[in-house]
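Below you'll find a set of structures to go through.
Bear in mind that the values in this text are calculations on the coordinates, not laboratory data. Source: prediction; values computed, not measured. Cβ atoms are built from the backbone, for glycine too; each structure is taken alone.
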Structure I
Amino acid sequence: MESDWNPDLYLKFRNERTQPSIDLVNRINLTHSPENILDIGCGPGNSSQIVLQRWPRSKLRGVDHSPNMIEKANKDFPDQEWILADAAHYEPGTTFDVVFSNATIQWIPNHRDLIYRFCSFLSENGALAVQLPKFHDMPLAKAIDCVAHRGRWKSRTGDCSSLFTYHDHRFYYDVLASRLRLIDIWETDYIHIMPSHSSIVEWIRSTGMKPYLDRLTDENEKHDFEQEVLGFIRSDYPLQPNGRVLFSFKRMFFIGYK
């Protein structure tokens, strides 16, 4: 059973999670200041604020399927519009100068139709800007999936990797090129300096490991699963001489203009 998201745990690594939004927003090249902005998968609103820092006079609408995330966004940013809705089926009923989505679409299947829908939300000369983690390429993801297929967990967690959807840059280029006139695609490796291997597990507990943990009903089982993952990643992310751990996190970005 899927649990709701934990905004406090998610925001524990606020700076690291928000930096990709900063990089994505700063690369959007519009000749006009956008009047209306849609943030799809807005979470607790931290990335939305990056968009508004660049265009403070714009009207932003944030959409997320998590009641906890929308409640947190409403609490922290009560003057902005936050809507509880499933991004896979949401119909805004209007168009936007910027459609923005940070680390969301990997949770939604059928990216071709999804991106076509996002493009239909754009006003003339509007921009679609998306970032998604290339989690499947990371040693951490492979460690989680390896543990998930082991005897004790396999019957409950063995299929969890199928809950994520990823494609390569060629796929996204072809999809965007069929709808938009100008496209920008790039990838970035963020090297996060972590205090320990346990902090990496804590980071991913609220995101990439969440579907696996949701399949485990007992807190002791969740702890045991995390400890097995922790054992796997120690060799993938060796300690530096000063005791820190370098956690490389690859992300893909794309922007298309209507």
Structure II
Amino acid sequence: MLNFRRLNILFISLLLISIAAQLKYATPYYIYIILLIAYSLFLFYGCYYIGSNFFIRVICSAQTNSKVVALSFDDGPDAKNTPQILQTLKDNHIQAAFFCIGRRIAQNEALLKQIDDEGHLIGNHTFSHHFWFDMFSAKKMMDDMQLMDAAMHNVIGKNPRLFRPPYGVTNPNLKKAIINGNYIPVGWSVRSMDTVIKDESKLLNKLKRKIKPGAIFLLHDTSNATVSMLPVLIKYIQSNGYEIIRLDKMLNLQPYA
């Protein structure tokens, strides 16, 4: 599997070969532009496709043939939508994972406590979820992640180990922050795009096609379409013989430090 280290070795080798070929055969200079573009495209793929394991191994599904899946919700707690999602999960006796943003815990402490009290997993989705988070230094990233840990610990007395990168972007700085902070990076195998898809029927149909053993669904408890669609999705998953279990149990991970 291609990763950051192997990519660098490959392109350094190709660069040396190109230099040798130019010196001996006078090959055109644009070969270097082609190499640079190709290298940049590979980097873009590695950064923005969380399942690539390009910089660090990110767990995006369970390796199983059993008909089990996990639901996860990012970007909460949300005062409007999270309670409705919790009620749907409670009505269906389902436990899910909530990757929360630390700055949203303030004013929503009772809601975070409810998530925990009702048996759901809470993971780290950074404190700021800053648009330029992936441009931070490794130290600034880890400081941000640990602010989320502190905000969560102050409310429920637990420190999260599971971490989900904002926007699913990874890079060498984030790898260093994850390792230094002793986090376990967790992604997804089914991206709902519910922050973009506003039609609940389209959203449901998209997700129906992605159900398979060990799948991790990425949803957002800030999405109105998800709130409306969730009960139907749960019934559909169960009607196809699948069990919805908590993410850490499906992956056999320890969720808290």
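If mean count of other Cβ atoms within 10 Å over residues 85-92 is computed to be 17.1, which of I, II is the source?
II
Using relative contact order in percent (Cα under 8 Å, 6 or more apart) as the calculated read-out, with 22 as its value, let me know the right label among I, II.
Structure I accounts for this read-out.
If you rank structures I, II by FRET efficiency 1/(1 + (r/R0)^6) of positions 21 and 93 (r between Cβ atoms, R0 = 25 Å, to 0.05), which sits at the top with the largest value?
If we compare FRET efficiency 1/(1 + (r/R0)^6) of positions 21 and 93 (r between Cβ atoms, R0 = 25 Å, to 0.05) over I, II, the biggest value is for I.
The value 19.2 for mean count of other Cβ atoms within 10 Å over residues 69-76 was derived from one model only; which of I, II is it?
Traced to structure I.
Name the one structure among I, II that helix-only ellipticity at 222 nm (-39500 (n - 2.57) for each DSSP H run of 4 or more, over all residues; to 500) of -14500 was derived from.
Structure II accounts for this read-out.
As an exercise: Rg/Rh (Cα atoms, Kirkwood Rh), calculated from one structure in I, II, equals 0.97. Which structure is it?
Source structure for this number: I.
From which structure (I, II) was FRET efficiency 1/(1 + (r/R0)^6) of positions 157 and 181 (r between Cβ atoms, R0 = 25 Å, to 0.05) calculated, if the value obtained is 0.85?
Comparing all candidates, it corresponds to II.
If you work out distance in nm of label points 7 Å out along Cα→Cβ at positions 205 and 237 for I, II, which one comes out largest?
II
Quick one: Rg and Dmax of the Cα atoms in Å, for residues 45-140 alone came out at 15.6, 43 when computed from one of I, II, so which one is it?
Only one of I, II returns 15.6, 43 for Rg and Dmax of the Cα atoms in Å, for residues 45-140 alone, namely II.
Out of I, II, choose the structure whose coordinates give distance in nm of label points 7 Å out along Cα→Cβ at positions 13 and 213 equal to 3.6 when calculated.
II
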